[in-house]
Structure 1
């Protein structure tokens, strides 16, 4: 891959910033030019940008499990995935969810199991260390739901240890709480194939077991649901319902079962053909097809496998399995950063080519899943990946529209797609005034109470970060505070501000990201800004968390602890977010902004900024992403906006 940068990146040594003092204009211009040139060099011939998405090693471990489940192991791929897994193991024997994270029990179990599948002995040094960690955290009986499912597929834990999910869910009417469209798009894409798997309960026999990972003797093993609940809670009711469903599963004749399973399989195949983009949905799809009776050579299984293999990146002996791919996210951000860094680039043939590539990726499918919650909306918008016709998303659509707006493409080329995307975006506003990512009004809290949802990520409600970004775009396009759409959004943002002054960030880590998005969003209100006091409180909070070297940072621990937690070192992309938030709030001439800009200038290395830290969020508390493109385009964008601000 063109931008394969998966080698271990040491954090650059701290350099004493030249601040205090004014920013040296020549240094600012030189770094901005070099960063722009470096980003342009990474553009693909077709016009797009595409950077690596790095998550935790359960992804690569999962592909090893999938190959073994199918009974068709590509030894070369398995060897490369194993090399990557071993390289990422911590000193304490564990694997974590992100760089510098504490060890994670379920991720470590997944990696341990996959190494056993690949031929490792429990007595091999990496597994001895991993086993010690796993047992110190309670062993296999404390694994999360998805890890239990993966082990049940191989008979290593009983299927009864997994929550019951009857395939008849496919037949529920729209008003039913457990209708599949009340689940978030990412949960739905995994749940539907798992309905087939749960019904068939396949077991692949192995010559190994994992008895060494249990603290309890076989008869003493209890598979409790992880929810911490009171006896009278709704969670406890669902636990009792789960027990009842397990009893019903033993009844031999089930009316509608065959029809429900077939409907689930049809749904999976329809979606996989047009959404070759996401792990674990693709892996579960392949498993569902296999459990249903398809051969490995079938178009269904081969389509899923081909897509997953397209995510793989080889680096020396290692193979990295990406969870997803992000060209329609990386491309518009790169366009905007470049266009703002140098006005002449707005009409540059390279950026115009990128804009035309984005236009070719418009999602026009009227059958997208979003329509079930938004039946009045018309198709439009963009997704995250190369191919995803069922799941356009609000966040990508916002940034594509912003990029197209910044480019000097002929109106006849972009106007119709632009208007469709804008109309779809507005139609996706939730009743509470905010925007979620993929669905409208996807906020039924009951869904997150079921035993299956031990990760608490089955919903897609409004979030301040996406709402702030939508507000920024709509105001830039001419809407004002008198618009009903804008008023609803502002009311939502007022209500969602945290007591300490920041805003929550669902898709970036975390309060720094959310606060930047909101401050930039309300910037366009000018004197009509009814959130001025809110903005001032946010500014004071941002200034209070700045590091002594001028930078900013935030750890994913913020999600787990529900309060701001910084990384030990400043992070360029997060520094860029904080600085852009302060600039949007009119603080460009303050020492906080100048100190932050100087940090970015001092940390610039060979065309970019180095950062090993994860600053992207998949599922808060459970899944994080290191977007390798963030270190290229966000610091560049911050430098560009600083230059604009001080020149006006």
Structure 2
């Protein structure tokens, strides 16, 4: 593929709700542009952008894929993104580096949950939008209904149809260009132009007036002429629309069928006409951008156990050349660029250089990861990174075998380089390795990739709650004696301790020994014995917290006493004291903040109450309501799934640790019984 100047490049992300047909659309665009010779099908697992085994198996896009095509002397870099909430981080990375987003909608389903989510992401990132109503050949497809849904759902931008369909479902056979007032009929693998059908003439005329008005509103000179009744030329109308799209005030709408390859060639023309070039968004010429020091942003990292790391990037300024040295501004390290590559799905093509605005890849960089800026050491600059969502579904990772356990840490580290919405935590209290993801499908696919890429087999299970134990009463002079006689020296340790609640501190130890009844050299051993006993409480074996232990008395033997004997005696005294001090179970309580549309507030509050939550407050934040509550962690492990179900995927939440509180008695009984049963099973 040739190297294109910045003015001839278009970077566009296909974003949508799952099932709207993004991948089929990308495939049809590649086919029409001659980038591929055969039109692949999602159902057959033969598309260019869904090439991973997990994608072909599920028929679902799980990772952003680059697929460039050459059209009428220009290059269109198409980024096919996932449509499911579990992989929303991939959408964010794509939107960070494109100059426009093509929002794909199903002609039957219309505006769906993820359509709203990705639209808002594009709006937040100030990414210009175009829209394509797909599947016009489907039964019950209705272009005008979807158009009304868009106008109702998306305020702040004028939704302007530049095309309307000819026919519907079985009779769908082409589209009308509203601006040119020309019809395009698709039949027998070809396309013919003609007049606008009589039944559409009035509708097309109405839409044309609307788009002329929208174009004029984006240019003061055009607006004056329009208001004075002067007729505007096609070039002037297009210019006004281009300015409107660039500013985010106009969203042109097109239509067709990706699966039947109807209207896709016209869509490619419209992308060239209305999607901004990198130069338009930068406000500079391609030569000006190329003359500046290098600045390229890595937006995706792919890992392979055999090939190594492959970094996808966008060049913003300067020129990135093969066989050169660059500087990673984030890691403050130089990197050697071998061969610059153009990716099309999994296929790679070498090029000598990439100019500003273009997308490409480079293999085997040593330290570079997603979000890093590649620049020059003498004049380094750091581009804004990518803001990824925090994962909220935790699961414990259990290796299937000892060999898997040895390889697990390295394999997960490699996967986290590739997927920045994965997190790995080690819970020292429960001794579990916790993997956090965006949802069930996300974690299931991660498990499959661990097996496929690295040969590591794991199981996922619910995490254990890090309960703790404490006391509610004080007890005094509890005795602990360890006396054992052997053939030589015996063992003798003897202590009396006081045990009291300590609300504001995890643990405190002091001694009030008089007269040397416990020699000073053994007092540290007493504290050590107590600290070790704290690690396993008497109710369910959880760590003990918020207690004060005072060593008040004891005795020793001049020959048989030792540090070990006093350590054992202290542990015995502590356990006996715990039994008498009204022990209780504590659970972690989380501060939770839930963001949902207002219509779901009642359901969310009811659900949080059913989870033993306490509502602390509510407030409006833009279009959403924020609910703050305190909820036990035990009830929150699968909350991301419940929240998606209640809000149809429109809600989000975050939480952080607040404090420990006593577990209600009826729940504590079950937890204690389960812990005892588990210990008995281990002993067998």
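Here, each number is a calculation from the coordinates, and none is a lab measurement. Computed from a predicted model, the values in this text were never measured in an experiment. Cβ atoms are built from the backbone, for glycine too; each structure is taken alone.
For the read-out distance in nm of label points 7 Å out along Cα→Cβ at positions 60 and 572, a value of 5.9 was computed from one structure; give its label from 1, 2.
2
A value of 10 was derived for relative contact order in percent (Cα under 8 Å, 6 or more apart); which structure in 1, 2 was it taken from?
Clearly, the read-out refers to 2.
Could you tell me which structure in 1, 2 was used to calculate FRET efficiency 1/(1 + (r/R0)^6) of positions 28 and 508 (r between Cβ atoms, R0 = 35 Å, to 0.05) as 0.90?
The read-out comes from structure 1.
Figure out for me which of the structures 1, 2 the number 64, 28, 22 belongs to, where semi-axes √(5λ) of the Cα gyration tensor in Å was derived from the coordinates.
On the way: 1: 41, 28, 24; 2: 64, 28, 22.
Working through the options, I get structure 2.
Upon calculation of helix-only ellipticity at 222 nm (-39500 (n - 2.57) for each DSSP H run of 4 or more, over all residues; to 500) from the atomic coordinates, which of the structures 1, 2 produces -9500?
Considering all the candidates, the number was obtained from 2.
Could you tell me which structure in 1, 2 was used to calculate distance in nm of label points 7 Å out along Cα→Cβ at positions 180 and 588 as 5.0?
1
Hey, semi-axes √(5λ) of the Cα gyration tensor in Å, for residues 436-515 alone derived from one of 1, 2 reads 51, 24, 10; which structure?
2
As an exercise: mean count of other Cβ atoms within 10 Å over residues 116-123, calculated from one structure in 1, 2, equals 19.1. Which structure is it? Write down the numbers at each step before the final one.
Details: 1: 15.6; 2: 19.1.
The correct label is 2.
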